[in-house]
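Participant: These are the structures, in structure tokens.
Please treat every number below as a calculation from the coordinates, not as lab data. All of these numbers come straight from a predicted model, not from anything done at the bench. Cβ atoms are built from the backbone, for glycine too; each structure is taken alone.
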Structure P
Amino acid sequence: MKFADLHLHTFFSDGTYSPQVLVKEARGAGLSVIAVTDHDTVEAVKPAIASGAESGIEVIPGIELSCDYSGSEIHILGYFVDCDNKELLDKLYDLKKNRIARIHKIVSKLNDMGLALNAQSVFDFAKYGTVGRLHVARALLKGKFISTLQEAFQKFIGDKSPAYVCGFKLNPSEAISLIKKAGGLPVLAHPHTMGNDDLIFEFKKLGLMGLEVYYPEHSQAMINFYLNIAKEQDLLVTGGSDCHGQAKSEAKIGSVMLAYEFVEKLKLAKQGL
């Protein structure tokens, strides 16, 4: 049987693997198909596809767009996006600048709380990738302000924590539209993190086409619940590990092994666009 992991990050966003290492790890995990879904960038897709062609791993071009919805952070995955789409690339350039501004705001809040973190230490972790909260957590850990990455989110930069800043420029409607204009399939990532499952129905009205059902933090009861919603709402089903390499060592590539039949259904949906 063939298996897929459709939620993976590289060092072009907040993962630690290069596209080439990601493909190598996928092969070692017994996967046949992966999707590169970096945050607000598609820079890793082409090198991953090239590496996959050499090692027999099918690579689906993807992205994970971060959205602001009433002050909450929503993530929309896009599958089979055209990585040369001008409208997409122009928007990603704007989002990259917005992310940089967001880091300065987060660091300012941390400074006000007495944590003498320097913004440059965060950007040093991001290097040329899109910068995000995981980079802040890694900088806090290196500066010995915390003892674990999880502590950073629990105490300081989690969604309900005092140094959290949302402020993304996209809302879910815009993200869904952008993905579709780039020829992709918009899928709601890790729905359990929203804390409001009614939003699934609202986003479906906006053009959402799928739901990430299989996810490391989803219990079997959650999986059954979201499978039922997907069936009732005629939504595609996806799944993935959300692997960030060594940055989130508990989320390992291949920890979610999605049956290939779900990839085939994605491909059929892509043909129908």
Structure Q
Amino acid sequence: MRIPIYQIDAFTDRLFGGNPAAVCPLERWLPDAAMQAIAAENNLSETAFFVPAGDGFELRWFTPAKEVDLCGHATLATGHLLLRHLEPDRERVAFATRSGRLEVSRDGERLSMDFPAYPPRPVDAPAGLFEALGHEAEAVLRSNVLMVVLRGERAVRALAPDLGAMVRAGLDEAIVTARGVDCDFVSRFFAPGLGIPEDPVTGSAHCTLVPYWASRLGKTRLHARQVSRRGGELLCELRGDRVTIAGRAVTYLEGTIELP
């Protein structure tokens, strides 16, 4: 069996920036174990698989360790593959996913994603959190993921968490964020429990980040930057219970997987 595979750098306009995702178009679903094995072999933070469904597609995402409910950069990469390469006459594409209907549409030189908003609520800091991060927090909140607010961009950039301590404390994943110097806010995303020590650019985290910063800054349109080593730029907007996340993507490679 021969399966096409593409590797696409998302949330960047240059190769070797943003977050790389693998994308595999399928005619029908493979067994879950096969998709998980492919994701582990790719060893990227996410591998996306999609199949035709009506006038859209069904879409699933796998880290090297497990299937996840929502992934932003691999959705952007899949939209890029379809709208720029496979079906360039389309203006938008819809995906049926574990997190409901998601859309990717053309937005000038960018692609814009329509995602759910997950506003976070303040919570008590989990035991071991500050020790694992090596830093005290201004605030700790949670939506579907834990979010830690630090006092400034410099602290977010300098953070070097003990990932083993995070796992031992039951902290599989966490967003760390602060007000930006020359953007509205910055963030980083650590997910050692998902097999991802640090995710370069995390679109899904902005489902939580955007409602928080929109409320705090009193504005609905936000310029976000993820300040990992590779880095990424995101233009976001809060629209009620939805979030628009826009960015660019570039294709790195096209190949074929050969399965027995």
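Participant: Out of P, Q, which one gives 113 for volume of the Cα convex hull per residue in Å³, for residues 36-179 alone as computed from the coordinates?
Facilitator: P
Participant: Ranked on mean projected area of the Cα convex hull in nm², for residues 124-219 alone, which label among P, Q comes first with the largest value?
Facilitator: Max of mean projected area of the Cα convex hull in nm², for residues 124-219 alone: P.
Participant: Follow-up question, since we're still on this one. With distance in nm of label points 7 Å out along Cα→Cβ at positions 140 and 236 derived from the coordinates and found to be 3.5, which of P, Q does the value describe?
Facilitator: Matching structure: P.
Participant: Can I ask one more? Name the one structure among P, Q that distance in nm of label points 7 Å out along Cα→Cβ at positions 12 and 228 of 1.0 was derived from.
Facilitator: Q
Participant: Separate question: Given a value of -5000 for helix-only ellipticity at 222 nm (-39500 (n - 2.57) for each DSSP H run of 4 or more, over all residues; to 500), calculated from one of P, Q, which structure does it belong to?
Facilitator: Q
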